[in-house]
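Just so it is clear, none of the values below were taken in a lab; they were calculated from the coordinates. Small disclaimer: the values here were computed from a predicted structure and weren't measured. Cβ atoms are built from the backbone, for glycine too; each structure is taken alone.
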Structure I
Amino acid sequence: MDLFNECMEILGNCLTVSKIDKDSIDDVVLVGGSSRIPKVQKLLRDFFKGKDLCKSINPDEAVAFGAAVQAALLSDGIKNAPNLVLIDVTPLSLGFGIQHDCMKVVIPRNTTIPVKRKSRCATITDNQPSALIEVYEGERTRASDNNLLGYFQLSGIPPAPCGHPIYVHFSVDENGILTVSAKELSTGIMNEIIITNYKERLSAAEIKELIQEAENYRAEDEKFQQMAK
């Protein structure tokens, strides 16, 4: 029964994250061999308030057809491949550490990729010559409670009072490659880091655990955020 409940929990989370109300769903199409299980069908009907389930397609053939279409889209030289766009998203929020060990989110969780975003940070002391940019993934307010993906140093910042601006750019391409760069505008100095495997580092179960951990510590994180201001 736990596995059945977990399936429905995933379905509910999917709708919540997508900001779609279950009443706005037109059809519930059954795909995959497990959709034949009577208990699964009953749970789906109950979840969607008695809505009829669409069983007009073969659930096994649908999976095979989808895999074939995906292979065609990824291959060169295949003619007449369906003109489809497959949407991927960032599994966890991406950001960098700032003063007081806070996490500054640049790309929120479930953002469609490819995506490019930028954020502003600043020096924290007068005449600061360099800045350490630490790149994190996760949902916690405290940077050190998240996963450190990598870091780099931006050196050569010109002498200036505290609060001198630095601009940090995040980019995730269609292959899931994350590029983070930092730039000081008056001199044009820049440095960057490229992280090629950040999406493969964690399993689906580990990502789910991190998201749940953030929910469990929500009150503590909110308190920390208030103290850090």
Structure II
Amino acid sequence: MTLQLFAHPFSSYCWKVLIPLYENGTAFEYRHIEHEGVFAELAGYWSIGKFPVLRDGDKTIVETSAIIEHLQIHHPGPVPMIPADPDAAIEVRMMDRIFDNYVMNAMQPLVNNAIRPEEKRDPYVAEGVHAALDKSYAWLDAHMAQREQDGREWAAADQFSLADCAAAPSLFYADWAYPIPAQFEHLKAYRARLLARPSVARAVDEARPYRSYFPLGAPDRD
């Protein structure tokens, strides 16, 4: 039975699932939530109303990391997103959570604040977000410097993985919201490698028509 992915091309967490689908050439039906009736259908499967949502036959799978693990177990392809080695798998899952929690989720209050009416914006949000991202950027730069020293180009284990699927949209949008400082050259180089990866480049290109949606204003790059 055909997989169905309820998603939007501009959504960072949808990118996270689209990237492994594209990496493995997995066939699926793209249920674009802006198309008529699609969001209502999604809400019928997942009343929380968040996306992406994967339908696999009569199963509904939510939360991006769980979706990617489901795909690896039930629809494996040539590029596994979770290594077979248990220690390497722990490293991959750890980095996945770091990118989601300490980059993407750390940046999100800045976007949410920009969506509010101007008179209701919190002037202290930016200060807190910048401080949090400064810590994350510094840690990740040191992490990637060590990875490069060890001859590894991706965020965890010895391969492109779930960790990089989380990193690509996180670093893409975080760098738009609060640019990675120039001194973090290893992190900036890693972001560039991610954007050059064909699966990531495809997600970026599919999102181009929606760049006006970015509340902080999309920069003229990437």
Structure III
Amino acid sequence: MANRAPLTSRLRAVMFDLDGTLIDTMGGFADLAAEVMAKRLGLDLALARRRYMETSGIPFRQQLEVIAPGHAQNQASSDEFEERKRAVCDATSMDADTIAGLERMRALGLRIVVSSNGAQHFVDDFARRETFKFDLALGFDASKALAKGKPHVEHTCASLGLSVADIVFCGDSLKDGELADLCGIPFVGRTGTFTREDFLGRDSHGVAVDSILELAALLGARMAA
């Protein structure tokens, strides 16, 4: 297991997962994924929804291989999900408390970065719709070798003149925590998809928040210490 980096006062940037962290899309995605898996894989609807949530944090195509390894309909299921998820994304924006939290972090001098598994064009569309302007909005782009995890962290460091030690990652899934560990950056869990107890079960010394406003207060206190 990778070493877990502690949350310190040396902070210059926050990287955020998108779905379930900055915008409340996970419920809509779970309903859509369950419908697709029930239709194409023959799974019980409730089981399919639960397994989607349990395996969140990686691309849906990879989730399918965990849920139904080698199933002949996995690629078709992924294609349908990716095509239809656009409607969920387009209908969801950051709420006022999330924007207020991001603005407080920017006032602290922190750079704000989106790091998503979603296709880059989805992330670009999200960033264009929002009134808050991110320093970077990164998604999956095979042509540029960009993906959540080390590629995003390395790109952020190079683009913003940061080191790995300057960054903290906030996400709503246990998999986000694993990626942060692999990158050597501290992780803060955002409750919702998983509970505070789930995050503490992963790391008894871990940190979890219920909102982006709470995260802003936490980071402000750490930076002032």
Origin of the value 33, 14, 6, where semi-axes √(5λ) of the Cα gyration tensor in Å, for residues 109-172 alone was derived from one of I, II, III: II
Origin of the value 25, where relative contact order in percent (Cα under 8 Å, 6 or more apart) was derived from one of I, II, III: II
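One of I, II, III was used to calculate mean projected area of the Cα convex hull in nm², giving 12.9; which?
The read-out comes from structure II.
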If distance in nm of label points 7 Å out along Cα→Cβ at positions 5 and 213 computes to 1.4, which of I, II, III did it come from? II
